[in-house]
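The next part holds the structures, each set out as structure tokens.
Derivation of every value follows stated rules applied to the coordinates shown; laboratory data play no part. Model, not experiment: these values are computed from the prediction. Cβ atoms are built from the backbone, for glycine too; each structure is taken alone.
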Structure P
Amino acid sequence: MKILETDLIIEMANIRKKLIGTPANLWLDSVGVDRNVEHNLPRLKVQGDKGERMNSTNLIPVSISTEPSILVENHNSELSGNEWKQVFKFIQTEYEMLMKHWNHEISDDEIILYFSNKYS
């Protein structure tokens, strides 16, 4: 089981909140469209706490959509309603790039570089 947890972390591109101006760190699925699971809806994960450090213990799935939404009913998040709106606004603004990453048109390195150039 330890190997599976390590693989999960490796298969996520970590986007720090201080880089992109969101209230929480984001985790982008590096496997994206190729993930062999029942849910093929484009998604990313929002870190449930507002800490600066990347923390994979409380990740909340959110749709990559022009109308993003939280994909689980019960979650343990420190984010307020207004902070969730900021996350959703980021996803809407960056929808095209997030979908390019989901569809493997750009790599983890390329999307991180894109965000670094745009938001620095």
Structure Q
Amino acid sequence: MAPMQDCVFCRVVAGGLPSRKVFETEDVLAFEDINPSTPIHVLVIPKAHIASSLAEVEEKDKEILAKLQLAAGEIARKLKMTDFTYKTNSGKAAGQTVWHLHYHLQGGFERGED
């Protein structure tokens, strides 16, 4: 898919907006969230614009979905994250604010009592 001019993540991919890259391949980009909610908060996105959320992916998107999962594992290892969450918000009511498929890889949690 072509980049969308008004999509903030497409602008990051194109280099029009700065980001602190953590990981990059031909198809995937991961960068630090500018408003982190945990000590480690990385956004993992496909470079190609997928318009919204998991509710809109299709069979043709399965390869990039696998690449996003594999990237998350590699990033977690790189950042020495042993405990983390990896999630996506699908839709406005679920907290989605950017309409480009993306995942939040979050960690750095303090260990609780056993």
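Structures P, Q were shown, and distance in nm of label points 7 Å out along Cα→Cβ at positions 79 and 103 at 2.4 was computed from P.
Ranked by relative contact order in percent (Cα under 8 Å, 6 or more apart), which of P, Q sits at the highest value? Structure Q comes out on top. Name the one structure among P, Q that distance in nm of label points 7 Å out along Cα→Cβ at positions 23 and 55 of 1.5 was derived from. Source structure for this number: P. A value of -11000 for helix-only ellipticity at 222 nm (-39500 (n - 2.57) for each DSSP H run of 4 or more, over all residues; to 500), calculated from one of P, Q, originates in structure P.
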